[in-house]
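Asker: Right after this note come the structures.
All of the numbers you see were taken from the coordinates with simple rules; none came from a lab. None of these values were measured; they are calculated from a predicted model. Cβ atoms are built from the backbone, for glycine too; each structure is taken alone.
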Structure P
Amino acid sequence: MSDNSTRLHGPSDGGNFEEEWSDESVQIHLVSDVGKKREHNEDSCLLEVPADPKVRADLGVLLAVADGMGGASAGEHASNLALVSLAEKYYQGDSKSIPQSLEAALAYANEQVYKDAEENPELHGMGTTVDAAVVRGDSVYIAHVGDSRVYVHQEDQELKQITEDHSMVWEQLRAGLISEEEAKNHSMRNLITKAIGIKPDVEIDLYAVTIGKGDRIMLCSDGLCGLVDDPEIHEAMSQQKDLKKSNESLVALAMDEGGNDNITVLQFQYRAAPTEHALHEGCEKVPSIAEGGIIDRLRRRIFG
């Protein structure tokens, strides 16, 4: 990427982090909070906006959230390294297949985190979740590993969860072995089955969805979605039109529920109608918001 591109990435010191970026058509806000119970922030978030208009038109804007694991400096290092590696690799990719470029970039990030952990004993066992979204016109492409989440918010519809958690509990829910209510309150709901950097290779989920003026893409770590139910998240987002105030409300909700984990939230919204594009192949194309969220998709898989 050009040195003139905009990269907002943090936190860099294990503390809190907040940034925003906007132009005439887009508003983006990022926030990461240590929370009440942790001494160190192992989450990381990133925004990359290409300076070159052609690159931005071809490859879009990159958003990402990561939740590191491995303890203090190792978890922080894993989440930061993964997102920097992701951004550097993605913009070397092919605009003819954004899903393929995004998948290759996240696979590269996995290689970098795994290699670093193998070469440095003090980092052994570190890993991180990653949710990355590329917004190009009305098309949003998502790469997902772990239990951080990507949502689409539209005011007159229910909040739509795009990603499926890579966790023991969600595997049981997908298989129809437990109910939605049991999944929400399960004692092992935070036990994940996939992470970046744990193994030499990783299987990556790829999704695509279209959005319009006023719709929002929201990426978050489980410090938010693990404590606050979707209807509460939707209400807080709907009440606050400004993304900064909206994110502040979401962090406050997680704090009110105990704030027992790091809390990271990134929101993207179009102020004007985006350019329309046909979705690229090579990813799961998520139905329109009006057709329901992840629970409806799971029901269709289980019951037909």
Structure Q
Amino acid sequence: MSAAIVCASHTPLMYKGPASNETEQRVRTAFERLGSFVKEFAPDYIVQFAPDHFNGFFYDLMPSFCVGAGAVSLGDWGGGTGPLDVPEETALALIDHLRGEDFDVAVSYRMPVDHGFVQIWEAMLGDFRSIPMLPIFINGAAPPVPTYRRARQLGESVGRFAARSGKRVLFAASGGLSHDPPLPSIRDAAPELRERLISGRNPSPEARKAREERVYEAGVLAEAGKGPCKPLNPEWDAEFMDLLRSGQIWRADGLNTETVRDVAGRGANEVLSWVAAFAALSMAGQFTMEQEFYEAIPGWIAGLAMMAAKQAEPAH
């Protein structure tokens, strides 16, 4: 096996929320560089870990982990719609492998995915269909979410599966870093909102527009240093990136999901996906960092980060 990794933040406000032209251009350039890295690596398929934002998964049945044997993009926030190119037999083989290692993951033959899965590929490659992708949902937004230890263990199991495949596998993740979008809590939600969190599929165009307007307004307020969103936490973001860079992914076990939420925002536990992806890469041995990017962008409500690495060449 030959392995590599790309991880990047996503945000519904990317290129839509308030930010300078210079910031937008830096982000576009960084994504283009990531895209070049992916094309040069030329993976046989991608294993992507990513969250959802009450667009595909709801509290009527909220798994910690779900492997997609098929998946379809919902096209929220102007993204593309339609099926992903999922290698079904590989996905089913992975599920069998995970079951053999005591991971009782959920399975979907038509997993609905939102911008958390597809946005980074549209930014890197122009679309999300150009490379076969095996999608793995990790719940990072609907408490109770899985522990960092369990996400790390899942990633390692996926990495062991890939290591035996003999394929060129690109692990990927999207989410975070510090990130506090106006996600509601079911515990104190009004009845109408509570129902949307439990079973809010197929919203009307009017309901989707109203939701997007609320997020945009929160971004405008965040850019001005006001509003309901916590300020970004670049210090925490830097510490998290250093943990990944260290190669000691087991250190992520010390992260507590409630603490992460308190210090880095309601969307910060999306980085469970990053932990799983780096854990998967760790099964291929040592790695070398190839690309990094970070910029705190309040108007996008995101400590926006990107990392790329590949399996280290064996010593001769």
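Asker: For relative contact order in percent (Cα under 8 Å, 6 or more apart), which structure out of P, Q has the highest calculated value?
Answerer: Details: P: 23; Q: 31.
Evaluating relative contact order in percent (Cα under 8 Å, 6 or more apart) on every structure, the highest lands on Q.
Asker: To continue, here is another question. Among the shown structures P, Q, from which was the value -12000 of helix-only ellipticity at 222 nm (-39500 (n - 2.57) for each DSSP H run of 4 or more, over all residues; to 500) calculated? Write out the running numbers ahead of the final one.
Answerer: Numbers: P: -10000; Q: -12000.
Computing helix-only ellipticity at 222 nm (-39500 (n - 2.57) for each DSSP H run of 4 or more, over all residues; to 500) on every structure in P, Q gives -12000 only for Q.
Asker: Distance in nm of label points 7 Å out along Cα→Cβ at positions 125 and 149 was computed and gave 2.9; which structure, P, Q, did it come from? Display every interim value, and only then the final one.
Answerer: On the way: P: 2.9; Q: 3.6.
Source structure: P.
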